[in-house]
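Q: What follows are several structures.
Readers should treat all values here as calculations from the given coordinates under stated rules, not as data from a laboratory. Computed from a prediction, not measured in an experiment: that's the story for all the values here. Cβ atoms are built from the backbone, for glycine too; each structure is taken alone.
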Structure P
Amino acid sequence: MTVAAPPAVRRPPQQDRARQTRDRLLDVAGDLLAEVGLERISTNMIAARAGLTPPALYRYFGDKYAVLEALGRRLMARQNAVLESWIARHAPTGIAAMADHIGDLLAENAAVTRAEPGAVWILRALHASPRLVHIRLESHRHVTDRLADACAPHLSAIDRAALWSRLRLAVELGFAADEMLYEEDRVSTDIVLAEVAAMLRAALLDLTGNE
């Protein structure tokens, strides 16, 4: 009889001590990603740096890709928290308010991403690994859904599918520009974010006919 392998992705623990251990493993993994890169990192390396045995790590993560998935989901959740706060501040007062403060969203999202251990390598992993690309796609779709929810009450004349399509492109542009800044040192971060904010502001206002 063949025994099925345990799932690589474990359910997050409920007890405080276990959650703290899991978060510490993710912090260590993020730091190691920044040091050794995606190909070299291993569960043994993560466990050793965290002061745990490999079997202890496997209580939380089945393999290194499960660690990378958890890192990706944690980063996306922190970015989503920035988005929710921004929507709460600006969506109630209309499209113009959101358009005028799109630069704040980009800057706040960039700040929370840069505060994440190993963020650049997490993002690379979400692009490079077939086992992880769905996380980025799910996240970008979620962001688009939330922006569409925020904009739709102010744009009743616009078809929801058309609105979602426009916003999906804007979301991809915003994230792509931020990721570019990790690798391209021949451009100014402030200038790039300002230019992207201007593009996205114009795209939002264009929906209202008041660009």
Structure Q
Amino acid sequence: MLDKETQLAVEKGVMLPLMEEFYTIQGEGYHTGTAAYFIRIGGCDVGCHWCDVKESWNSELHPPTHSNIIVENAKKHAETVVVTGGEPLMWDMSNLTAKLKNEHLKVHIETSGAYAVTGQWDWFCLSPKKNKLPVDEAYNIANELKVIVFNKHDFIFAEEQAAKVNKEAILFLQPEWSKKEQMTPLIVDYVMKNPKWRVSLQTHKYLNIP
């Protein structure tokens, strides 16, 4: 159990359940191949059965860390920070992102969009999940829509989601890693027939980096 002061700090987003932080190459989506400092926040109840970071789900396993410490670590490494999870929007991101912006860092998020949007974002990657659909604001501000393709029905889901995002959002289809051999050829064929979409791959896994 957290003490009352820590609990209040977490509720305000002054402290966050930090799972891990690391400097690496962005592996997915629009910014693939670029250097970025990743901040992975614990806690998620969206519950994707194929999630590759299920250890992030229980926020109680990840100690509340002061946002000042997170920002100090981030600014040593990169000009771009990616906040991910877990589901980072379960927490108030206003404090963290304000401090990152004060350090003149570009601040990106990867989110399911299932919770109210907080924080200041230079790039908003929306990766919706069937279990818990995004809030309207997430669709409205998404710079990038990234749909994970686990089976053929996910193409239908992808089109449903594409119809909801703003017209400027860049559309990506990404094979779920364990199904990449089956789904990648289908995605390639689909994108060739529907060129509004782009292919996203988890290149960091091919490169064997975090």
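Q: One of P, Q was used to calculate log10 I(q)/I(0) by the Debye sum over Cα atoms at q = 0.11 Å⁻¹, giving -0.61; which? The partial results should precede the final answer.
A: Values: P: -0.61; Q: -0.51.
Label of the originating structure: P.
Q: Moving to a separate point now. Using relative contact order in percent (Cα under 8 Å, 6 or more apart) for the comparison, can you identify which of P, Q gives the largest number? Mind showing how you got there, number by number?
A: Details: P: 22; Q: 18.
Answer by largest value of relative contact order in percent (Cα under 8 Å, 6 or more apart): P.
Q: OK, next. Given 3.3 as the derived value for distance in nm of label points 7 Å out along Cα→Cβ at positions 37 and 53, which of the supplied structures P, Q does it correspond to?
A: The read-out comes from structure P.
Q: On distance in nm of label points 7 Å out along Cα→Cβ at positions 93 and 109, which of the structures labelled P, Q is highest?
A: P
Q: Kindly point out which one of P, Q the value 0.90 was derived from, the read-out being FRET efficiency 1/(1 + (r/R0)^6) of positions 85 and 189 (r between Cβ atoms, R0 = 30 Å, to 0.05).
A: For FRET efficiency 1/(1 + (r/R0)^6) of positions 85 and 189 (r between Cβ atoms, R0 = 30 Å, to 0.05), the value 0.90 is produced by structure P.
Q: P, Q: which one has distance in nm of label points 7 Å out along Cα→Cβ at positions 157 and 181, as calculated, at 2.3?
A: For distance in nm of label points 7 Å out along Cα→Cβ at positions 157 and 181, the value 2.3 is produced by structure Q.
Q: Of the structures labelled P, Q, which one yields 1.8 when distance in nm of label points 7 Å out along Cα→Cβ at positions 101 and 149 is computed from its coordinates?
A: Considering all the candidates, the number was obtained from P.
Q: Given 16.1 as the derived value for mean count of other Cβ atoms within 10 Å over residues 125-132, which of the supplied structures P, Q does it correspond to?
A: Source structure for this number: P.
Q: Then there is this: Computing helix-only ellipticity at 222 nm (-39500 (n - 2.57) for each DSSP H run of 4 or more, over all residues; to 500) gives -8500 for which of P, Q?
A: Working through the options, I get structure Q.
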